[in-house]
Structure 1
Amino acid sequence: MYVIIVGAGEVGRSIAANLEDGHDVAVVDQDADLVEELTYSLDVLTIRGDGTDLETLREGGLEQASLVIACTDNDETNAVVCGAAKATSEVFTIARVRRRTLLETWQGSQGAFGVDFMVCTDLLTAQAIFRISGLPSAHDVDTFAGGLVRMAEFDIATDSPIADRTVSEADCYDSLTFAAIFRDDEMVVTRGDTVIRGGDRIVVIGSPESINEFADEVACTPDEAEEVVIVGASEIGFQTAREFEDHGFRPRLIERDPERAREVAEALPNTMVMESDATNSEFLAREHVGEADVVIAALDSDEKNLLVSLLADRLGVDRTVAIIENPEYADLFETVGIDVAINPREETAEEIVRFTRTDNTEKVAMLEHDRAEVIEIEVGEESVLVGRNIAAATNDLPDGVVIGAISRGGEHITPRGSTVVQPGDHVIVFVDAAALDEVVELI
């Protein structure tokens, strides 16, 4: 597939890095420094120019492109890029936007602006925050097969019941698959004799009920978050509060700017909006923020979010979630005690990348900064899995692959060695990123 990416920021670079091995990629940006950096760091065609200019898109290979992804930091620019591409070609177009209102306008008249698919960064981030908050000990949570299957990533404490036990000994769940372990800089695809150690980060795939049971018994999770405090009425903070409201919660939101506080208070009837500086420890103590189940830092800078999260942790908050714009800070945040760091651009790249897979790919979730992926694929007649039990079929797949779950006719099936895959099944697969293209082709 030939892909043109307009915008070489964090989202564009992340998508380009993910696609460079298996696709022909061109990246367009007006920033000469970014273009030069990509020229030497990635195996892609780089073009300095304006992506809204049809001649620039043609220079990038518009006539041969299957996909144009507009992911600059300007919503209107991204819409214009898609419109320009559609003006002279049948290319599939994707626009990344920040404003939910623009997404809702597009949804009301799909095909508007020349956009075939629109991704709202702030809404995706809010939804990710809500999923993670609903499983308080998880670092990453995603759903597949219309909610029938869930993937979650947990830290295993040294005193966890499964620490120092093999996967076979720990596997007492009816509908759960132990997929992989991240241990320091190593990724281990689990087998029955794999020993789980304290300090590991483990990926499990299964039914929502089994994931919750695993969290309760193994990851020592507290009860589901009920008292939620959001710091910062940024667009992400606002959308997060709205997401919690939509699910029956009554969150509290702290915003320093009086005008913005009044604005969001009017738009969020079930959210208590407090006008204050969230770095004021006296205010936090007076408002009993330390009793919250989760504090979500959604301010306008990584440094402020780190400070707020550390203050909340010191006050005794059960769980802290921080928004980070610089993905290089993710490990730092978690090292100093922030429970979860979420990068909006990574959430966006994850949603867009699935369009570059086969037509049968339904969902993609990236793990550990794209060291691995969990993907949902509808199995075709020619798949190596069809008509064979999994024990035999997986011999034809490369290393680094675990079939985590199967959805068949709305029913969740836990894959075992004797399970036979049928055409039309949706398989949820953990894949080492290095083997991804080969696995997608085979399945």
Structure 2
Amino acid sequence: MAGLALFGATAAQAADLLALYRQALVQDPSYAAARASMMAGQEKTVQGRALLLPNVALDANALHNHLDASAIDMDYGSHQWTVRLTQPLFRLQNWEAAKQGELQTAFSDLQWAQAQQDVAVRLAQAYFDVVAAQEAVDAADELRRAAGEQLQYAKKSFEVGTVTIVDVDEAQSRFDLADAQLIAAQNQLDVAQQALAAIVVDLPAKYARLRPDAKLRGPDPAQMEPWVQAAEKDNFQVQQAMVNREIAQREVQRRRAGHLPSVDVVAQYGKSKDLSRFPPLHTETVESSQIGVQLTVPLYAGGAIQSQVREGAALLTKAEQDEEYAKRQAVLSARQAYLGLTSGLAQVRALEAALQSSLSNLASTKLGYEVGVRINVDVLNAMAQVADARTRLSRARYDTLLWQIRLKAAVGRLSEEDLAAVNALLVEE
């Protein structure tokens, strides 16, 4: 019920990254599927342990019999029941299967942890796409309004003869271009919102945006190598591959155990009620009980066991190569995220300087236009440059935050606390 209350609140007012993440933990179908898979994986340990525990079975029947022997010809009923207990003493294949069950449960736990990280990264990507698209719409709308003002000013100037028709046409062209850019930006915003809706369903009316004075932090530690080393062992996909390789090793041992004898304790107790087969005929009740040790030695299975062992060995080789591939991919992901974060920070600094230069250039161009040393097209170019710098800076800031999140995910350390730290940089407008 608390989750439903949250949904209603976020749909009616502004939402931030952390609020939508918690919403995604309830509404995202991919995450829900991963949770169900994890719950199913918990049963693998129980199923494996059951192979080491006693097996108790009850057999019972009730029969209608016809007896035709010598001078006897009659029908009669009979029934019997038997309770049988089998306790494995030595079944190496069962022991290996039980260990596999524990590993399969651990594997499902790792998949669950991976799913938690994945939903955080996907949500952050979708969220930042939306807010960056919103800021692009704002920049395009501002450019359109400014181009409209320049167009009106050019028309009035043309009426009084201070500018030519060329200036009016140029202003009209820039206004139409700004109008088209605004339409394209709004379309991109719609697409980004639909991508976010695929995760959280209920979209808020407004979104918290990155504060203009927010300071983006670099990686800690600052060197790349510690991140690479951590990814090679702590990345969740690497850990899953390691567990899968150990499961494959156990599978080879389990199949080889098919050659070995098995020893069980067998005990049973039963009772039967039947017609005596010897004169004088009468109903006879028999009780029986047995307990002992049963040895089973496999002799020949048509070559199936040897084939299964060879198959298991090939699957083990595959699992080993999958583990190596996962390590290389984890290292690649860590390097890409580290470089994306560090280069993103440098790009943000450069674009901040570019925006300030563009604003200064716009101010001086407007002043020059007013005193007659600049023409209308110069002002329009300067306004377009400011809008472009703002859009690129906005995108670079959100991309840098996303690389920060991806770097933590690459080493298996992304948590809700990390999202909360990013969320603290956002502000509702």
Structure 3
Amino acid sequence: MKILYISYFYPPLGGPAALRNLKTVKYLSELGCNIHVITVKDIEYSYHDESLQAETREQGITRTGSCDPMAILKKLFAAKPDASKNIYTKTPEHIKQLVRWLYPIDDKVGWLPNLITAGSRALTKERYHLIYVSCGPFSSSLAAWWLSRRHKIPYVVEMRDYWTLLSDYNVFGTAAQRAFARFWEHRILHSATGIVSATQGIASDLANAFGAELQAKSFVLYNGHDEEDYLALMPEKRTDNGFIFSYFGALYARRSLKNFYAAIAELSREKALPLNTEIRLYGSFNLEAMQEIAASGIACESEADATALDSPGTLPVIKVIPSLSHKEALSKMLCSDALLLVINSSSPAGTLTSKVFEYLRIGKPILAMVPAKGEVADLLNESGQHYVCAMESASGIKSCIMRLISERNTAFHYPAAKYNRKAQISDLYRFLGGLPGLSR
């Protein structure tokens, strides 16, 4: 099967979206698919992971220019990369949101002209059986729709997240913008030959909102974990006897660790924490996340002054650590005592962060500050991870922390075979092969 695969996020960009696309292309290629990827050229982005390049298996790749904000920022400050990075990380979120509201569909719509040109060139030169577009950005699905109609080739749209059904924060500036995007989401879904969703909740919500007939052409592909990433994985040697809480990734939209910090501070005052407790935050964090740390009353490693502590070694400390390669991050998970997961309670029930599967495969306790009735809580409960509390409740978080610490040697039963990424993509391969209208 020859597939034209469209994805804005692809290595050397890092993060969950790029990793998901990398693994999908890798394992579909190993199953015999001939895949050509169209992606974007270098952009200003919070996380690059060059190590992922070693796993790429596509037959060909086209990297196009773009006129979206992240691409423009990279071009404007090509000679001053530090200035570009500072603008990206230190601009307040409400300013970033105002910039996003200037665009129809989403702020990556400036990629469409180059994407359509590259797609047309590829489809004119070669005969493909299928176009596969991984969203977001959701504007890229408009290119797949147009290319499909122009070249008479079916397309599959992958919904890694919610588009217009995202209800917990406003990604559209006006009701007219949301209605315009809603019109296109309806058209994209109904014109697609197949729909791939990252969670069961997304698939169900799409069918409920846009028509039950979508269920017949839907497939759920969880992010899962890649068992190959864990072979011979060794934790780094611990030189301390403390307790390490670790968080991996970014904090955005309404997600916050503010109440976690409050719970930690209260437990510290009560002298209820293990000695040498550390909170390690791995990733690139925005201005608001750094302000929350500063307001927490918990010392950052760079600001901690041992002479100011009445009992050195007994108070918690926050360490902010730049993003690591994927393998390095897994090693750091393995040498942590507890892993932090956070999703605001107003998120749709189908919201499921990709790191939860890696956390579960690692086997460490997960302090899950997530909605109690969402899909992520169901997944945690299935694995015997019952440290679930609301992100917005400091008292609930405190109670979970105390229970987690007292039960720190508990074993869990994550059903690894069920969520193995390679096995899931084998199922995806069969799903794609069975779609109607594919030319052979």
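Tell me which of 1, 2, 3 gives 11 when you compute relative contact order in percent (Cα under 8 Å, 6 or more apart). Mind dumping the intermediate values first?
Numbers: 1: 11; 2: 25; 3: 15.
Of the options listed, only 1 reproduces it.
If distance in nm of label points 7 Å out along Cα→Cβ at positions 166 and 334 comes out at 3.4 when worked out from the coordinates, which of 1, 2, 3 was used?
The read-out comes from structure 3.
Thinking only about distance in nm of label points 7 Å out along Cα→Cβ at positions 62 and 366, which of 1, 2, 3 has the largest value?
Sorting by distance in nm of label points 7 Å out along Cα→Cβ at positions 62 and 366 in descending order puts 2 first.
Quick check: -24500 is what I get for helix-only ellipticity at 222 nm (-39500 (n - 2.57) for each DSSP H run of 4 or more, over all residues; to 500), calculated from one of 1, 2, 3. Which structure matches?
Comparing all candidates, it corresponds to 2.
No lab work stands behind these numbers, since they all come straight from the coordinates. This one's a predicted model, so the numbers in the text were calculated from it and none came from an experiment. Cβ atoms are built from the backbone, for glycine too; each structure is taken alone.
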